[in-house]
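Each in structure tokens, the structures are laid out below.
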Structure 1
Amino acid sequence: MKRPIIIILISYIIGILGGLYINSIAFFCFILIIAMCLWGIRKINNKYFRFLRRFLKRYTELLILISMTFGFLYTNILEQKYNTIYEAEEEILEHCIVIAEKKPKEYKDLYKVKVINSKNSARNGTKLYIRVNKQANIEVGDMLLINGTYVEPEVARNERGFNYKEYLKTLEIYGTVEINHYKVIKKGRINKLILYTARLKEILKSNISKVIKKEENKNLLIAMILGDTEDLSEELKTDFLNSNLYHILSVSGGQVSNIIIGITILFRLLKIHKKIMDALCIVILIEFMFLTGLTPSIIRACIMCIINLISGLIIRRYDIANSLGISLLIILINNPFAINSLSVLLSYFGFLGIIVLGSFTIKEVNKVIKNNILRYIFNIVISSVAAQIFIFPIILYVFGTISLTFIFSNLLIIPLSTIITIIGLFIMICPLPIFGFVEPLIELTINIVGFFSNIGISKIYCIIPNIKEIIIYYVMSIYLYYMLRRDYIYKIKHFFRKYKKIIVLILVLSIGISFIYKNIPKDLYINFIDVGQGDSTLITTQYNKKILIDGGGSEFGSTFDVGEKTLLPYLLKKKIHKVDCVIISHFDSDHVGGILTILEELNVKQVLIPKQVEYSENYNKFLDIIKKRNIKVKIVGEGNTINLDKNTYIDILWPEEKQITDNVLNNNSMIVRLCYKNFKMLFTGDIEEIAEQKLLQKYENTEKLTADILKVAHHGSKSSSIAEFLEKVNPKIAVIGVGKNNKFGHPNAGVLDRLSMLRNKNI
């Protein structure tokens with residue numbers, strides 16, 4: 001076998017995926033089928049199987065089966081360990097060691113700790129996050145006795161939403177502890193290498209502070225070299241993200257290359273022998289991995305570089321595929337759940353992009369450009385752009401955005417960041433004032449990033465692809481690479497010329513079938529979106545009309561944007577880029593906060609709102625957006641009917657012309673009754689008892705309030721959902737929108753009791 005590592009890696013990955021997504025019986029049946037296929041390929045004497053038989057050398061089949069089985073069993077064992085931890089008691093008392101610097105959060109700080117002594121032996125050796133009040137006197141290496149409440153990480157609350165529990169698995173974190181009390185038992189008891197690395201990191205940061213005076217510039221330089229972004233302002237992080245330049249802050253192959261260049265320049269000035277220089281570079285790269293926190297991207301880059309240096313020392317040919325495979329195998333053996341890590345996916349797919357797309361382009365560019373400096377700059381830029389193109393579907397899947405400026409931004413920033421990084425390395429080693437000339441270059445970088453961030457086309461929200469579409473993208477990319485390498489372009493041209501009529505016919509039929517399918521009447525779908533302490537409902541009609549009722553919002557004082565982080569990604573993942581009608585029940589933040597983002601980013605045809613007698617900050621923001629976006633707004637009240645499509649309409653039951661003056665926003669919420677054939681659903685906003693009484697009087701002799709499903713008013717507050725109102729509506733299902741562990745105590749126990757009594761009455 002020419003590359004056994006690649007065979008082992010691919011088989012091991014299949015085993016991991018089987019352990020994550022397939023049950024034991026199904027997987028071992030899969031193993032059996034694979035074994036039979038491999039055996040059959042060896043026996044079939046056919047010219048089309050010759051390349052496979054050449055691939056399947058002696059013991060290859062056994063190696064494949066063992067690797068797959070090991071990956072499956074190993075993943076299942078670790079999964080069981082995680083489940084055991086999660087089933088543990090909530091109150092814990094542990095001895096643990098702090099193994100990472102604090103991560104400042106909004107209210108509390110996070111520390112990564114390793115449990116060394118626990119009542120639950122299954123937790124010994126595991127890693128946890130502890131949440132500690134700010135200004136805690138805790139350092140890396142401290143041994144702690146902690147007392148707190150074990151909090152199981154959140155799973156995804158919405159379809160294809162963020163799964164915090166699975167995310168922590170990719171970091172080898174088993175859970176989070178809310179600290180009630182902690183005590184520092186001993187100082188500096190951690191592994192000496194990690195403690196030394198932590199102290200070295202502080203020295204290097206201190207050296208930068210001696211030369212770079214401006215705080216923002218210093219923090220950016222530290223982020224560019226060490227990947228430590230904790231001290232960067234959120235505004236600057238956002239600018240880098242929006243301008244598609246965040247990879248500059250994530251230590252990876254580019255930074256490792258710059259380090260090697262800087263070290264090489266230094267060692268050549270000192271006239272150190274090449275082999276000694278290579279050996280020292282290996283030691284420095286190993287230490288650099290620990291300095292930067294052993295992230296997947298840095299592990300990949302450093303291991304590949306180390307293997308390259310070792311190949312030079314032992315005079316062996318460097319194989320890029322084997323080195324890539326070895327680095328990924330090390331990561332996945334340490335933690336198989338890292339296969340789902342965004343960092344792993346971006347790092348390795350980005351590098352594949354450089355191989356698949358960049359190598360061919362670089363080869364052609366090098367034929368034209370003769371100047372070595374220009375060639376080097378263009379090679380770096382081409383590599384970065386190729387990586388960005390290849391990771392494009394992953395970025396789109398995770399963030400739902402694309403940038404149309406990334407080529408220009410990378411063209412300007414990458415050469416500049418290369419110079420800054422190399423000089424920054426010299427500053428860390430020897431903090432001389434002469435290196436202060438780099439500070440204007442850092443400020444220039446910040447200004448360029450800010451400029452591209454504020455261009456409208458730098459962050460465009462798009463429909464999010466599914467897994468099948470992403471797989472097709474990569475299959476086609478690799479196939480194109482194969483064609484380019486084999487110089488088969490002329491064959492593709494010939495194929496299209498020969499079969500162009502058939503190809504056009506297939507395309508026309510596909511578009512036609514897709515159009516027909518889209519317009520086939522379906523059923524009514526109602527999706528209740530978890531937006532925390534707030535309400536949001538998506539309605540999809542028979543003919544694919546999209547209606548969004550309310551959009552949630554953030555709690556007072558919170559910087560979390562529900563619209564950007566929850567509601568918008570949810571809609572994009574459902575491939576919704578146009579909303580036919582937005583209904584805002586009232587302008588409280590927990591109902592309209594997320595809607596403002598939707599109005600700014602998506603195509604909204606019209607908005608229905610109740611009449612306003614009190615102007616609020618949210619209402620003023622709303623007016624600014626609809627004016628800027630030229631969105632149609634209709635003020636509605638009792639008696640209005642809005643037809644949505646053939647069998648679907650909504651009745652507006654409230655507010656009436658003469659509005660309630662008590663708690664104006666809540667009690668004058670728009671009350672909407674959705675009607676589809678014989679099905680009815682009632683949306684009640686945040687109305688309270690006074691409004692419910694008036695509704696009972698107004699519709700006393702009608703069936704206007706009856707509904708199959710009731711969206712319970714005001715999140716189940718004790719001021720709403722009186723017994724008479726619930727009896728009049730008489731729903732089969734009651735839905736309450738609340739935030740988990742909310743501070744308001746919603747839903748109220750009395751409301752739940754009244755709903756239970758109604759259910760028992762109807763049974």
Structure 2
Amino acid sequence: MTDSRFKPVAAERLANCTVLLVGLGLIGGSLARGLRRSGSCERLLAYDTNQEQLQAALSAGDIDAIGTLEELVAQADLIVIALPTLATAALLPRLADLCGPQAIVTDVASVKGNVAQQLERLDLSFRSRCVLGHPLAGSEQSGYSASKADLFADRTVILTPLECTCASALRLVTELWRSLAANVLGMSVARHDEVLAATSHLPHLLAYSIVDVLKKQEQSEDIFRYAAGGFADFSRLASSDPQMWSEIFTANRQATSTILGSMIDELVLLKQQLDSSSQDELLKEFSQLFAAARDTREEFIHTHFRPNAKTTMKEKHVTFHACGLAASATQGLRGRVRVPGDKSISHRSIILGAIADGRTQVSGFLEGEDALNTLAAFRELGVTIVGPEDGQLEIVGVGIDGLSAPSKPLYMGNSGTAMRLMAGLLAAQPFASELTGDESLSKRPMARVADPLAAMGALIETQEGGRPPLKISPATLRGIEYDMPMASAQVKSCLLLAGIFAEGSTCIREPAVCRDHTERMLQGFAYPLERSSDGSRVCLEGGQRLKATKIDVPSDISSATFFLVAAAITPGSELELEHVGVNPSRIGIINLLKLMGADIEMHNTREVGGEPVADLRIRYAPLSGIEIPQEQIPLAIDEFPALFVAAALAQGETVLRGAEELRVKESDRLAAMGAGLEAIGVSCEMYPDGIRIQGQPEAVFTPAVIDSEGDHRIAMAFAVASLRASAPLQIENCANVATSFPNFVELSRQLGLEIRVEQQ
């Protein structure tokens with residue numbers, strides 16, 4: 001019976017392949033056993049200089065045939081080089097001569113730089129069919145006898161495609177590893193070698209070294225005799241194959257030397273502390289060091305090695321102690337910064353890039369938790385994504401018919417945007433899927449997308465009250481005409497994504513113009529659509545193809561808002577915010593602040609990847625309360641928490657009505673902001689669909705403990721409010737700030753807003 005963990009993901013492709021394993025040690029043997037158990041390929045061949053290993057595998061039924069390398073290569077559709085890194089590089093020229101014009105080659109070597117260098121010397125037609133890879137799995141044991149069919153299950157495999165690597169080769173190799181229940185991700189060659197030098201090569205080097213150091217000590221026999229289990233655990237890595245690791249360090253000497261230098265610096269510092277610190281100082285210094293290291297390791301284990309680690313963010317309790325203006329910023333907030341990339345556009349770049357034909361390059365990508373969860377979801381759907389590295393990533397699209405069935409629920413973290421858009425995409429797929437989220441997201445209503453999707457023919461099961469998880473069954477969709485009951489870019493985008501896969505035309509009419517990122521990006525991917533002159537109606541025909549493109553993600557105006565408001569309420573402030581997205585459907589916050597009297601200038605306006613961007617300059621100026629125009633509400637729906645802080649310091653009343661949408665965000669933002677404002681001394685009146693705030697220009701906010709309710713925008717809004725408080729504000733449940741603005745605290749400090757972070 002086939003093990004369920006090894007169910008082939010796209011058997012119609014891999015199932016027709018003859019796979020050749022060159023090398024039948026631990027990795028090659030585990031590949032043979034795993035592929036045989038999964039039944040995911042047609043034939044398995046193996047070549048090794050060790051005839052005993054070959055005969056053992058043949059006798060066990062793990063492979064179908066052996067022979068000379070020349071004989072076997074001639075039969076192979078996919079060749080996996082399961083040799084050490086130096087041997088892998090040395091074999092490539094021979095394979096280039098032997099391989100047929102269609103054969104695809106991949107490897108498992110621990111170092112990629114030397115292998116990539118060798119490939120650069122070979123013919124482009126061969127090089128384009130080579131997919132460099134590295135499974136992060138193994139043990140101190142070696143040889144075929146140590147191999148296991150489930151060695152790669154739930155382990156990470158890193159693919160490092162070259163610029164010339166063809167997409168079809170990459171998809172087949174991705175399919176190979178996913179058929180073994182591995183998690184596949186992409187990385188550049190240089191980044192891979194740097195990361196592995198730090199996380200694998202350095203620990204092995206230290207294990208070998210410490211054993212050698214102790215062996216050379218006087219009384220070494222007693223040292224080893226009385227060594228406890230901790231030494232055995234630490235030194236386990238020194239039992240690994242000496243020849244293999246000698247080759248690894250030789251191949252990756254530069255990256256290993258760099259991280260080893262950092263380790264030496266740390267050891268020198270520790271020795272200095274041991275030699276010169278007093279007992280009390282040493283206790284304090286080491287206690288802080290060990291506690292920080294313990295917490296880092298626990299977070300690492302929690303995130304990467306516990307299957308259910310991502311069920312809730314509540315386990316990580318983060319408190320902001322927002323202390324207001326730093327002592328060094330007595331003249332107000334000053335500086336020039338670029339806030340992170342737009343979260344909405346980052347989500348969409350992954351979604352559309354994944355179903356496009358070709359390789360989509362993205363820069364300025366937001367490396368926040370929400371966007372990274374979306375990225376991880378598409379990797380689970382069989383899409384190879386290289387990066388992100390410093391906001392850069394490359395998505396190898398699989399086309400509109402190339403997504404693969406996920407082996408587990410897709411975790412959307414705290415992002416309602418991601419869940420709603422993914423619901424539209426997945427509703428039309430020929431496989432079942434499930435969308436889950438953290439505790440906060442699991443309380444948010446999804447009927448607003450589930451109901452119109454059902455009208456298109458989708459089969460979506462929600463929980464009580466139309467809430468997540470969403471269980472989606474395969475269905476054939478048909479286009480519809482849909483009049484949205486309220487303006488929502490998420491609902492509109494969900495239905496447009498579903499419409500790509502639906503039969504016929506899908507048209508959406510919105511009662512008020514809302515964000516049009518999806519429409520703009522679809523056009524950037526050359527997908528035809530029709531928009532009315534006023535932007536209120538958009539239509540597309542299903543079944544068209546998307547073409548890969550380049551995307552430069554603008555800075556998120558929602559993130560920029562917190563600094564716009566911070567400068568607007570703090571005398572003496574002048575800030576410059578670079579490369580901010582100023583899409584007309586997103587500039588409600590600029591319009592509203594200007595109506596209140598804020599001194600905002602927009603300059604260096606240009607268009608990047610179909611999205612308008614500009615640099616924003618804001619100086620402090622007195623504010624006045626306003627009645628918020630209805631047409632501006634959809635244009636500023638995510639920015640109201642920060643705007644309420646500005647309203648609290650404006651002359652007169654600010655009134656918002658018709659914004660019931662704020663009740664169903666990451667929190668009930670009307671209730672959360674109202675409670676927080678009252679706690680710091682602001683007079684408010686609540687309505688079912690809005691709020692009235694009595695502003696006081698000279699107000700000094702009262703110190704208070706504020707519950708952000710796990711809502712990142714509530715947390716950041718009250719951090720900004722601390723600029724006008726008489727003492728620090730304590731803001732609870734701030735972990736989710738990392739979902740949209742991971743360096744918020746760092747940039748705040750840079751500009752003069754002091755925030756102390758407490759984490760439990």
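Read the figures in this text as sums done on the coordinates, not as results from a lab. The structure presented is a predicted model; accordingly, all values stated were derived computationally and were not measured. Cβ atoms are built from the backbone, for glycine too; each structure is taken alone.
Please state which of the structures 1, 2 yields 1.26 when Cα Rg over 2.2 N^0.38 Å, for residues 101-324 alone is computed from it. Structure 2 accounts for this read-out. Once relative contact order in percent (Cα under 8 Å, 6 or more apart) is calculated for every structure in 1, 2, which label goes with the largest value? Answer by largest value of relative contact order in percent (Cα under 8 Å, 6 or more apart): 2.
When helix-only ellipticity at 222 nm (-39500 (n - 2.57) for each DSSP H run of 4 or more, over all residues; to 500) is computed across structures 1, 2, the figure -16500 traces back to 1. Structures 1, 2 were compared on distance in nm of label points 7 Å out along Cα→Cβ at positions 149 and 373, and the highest value belongs to 1.
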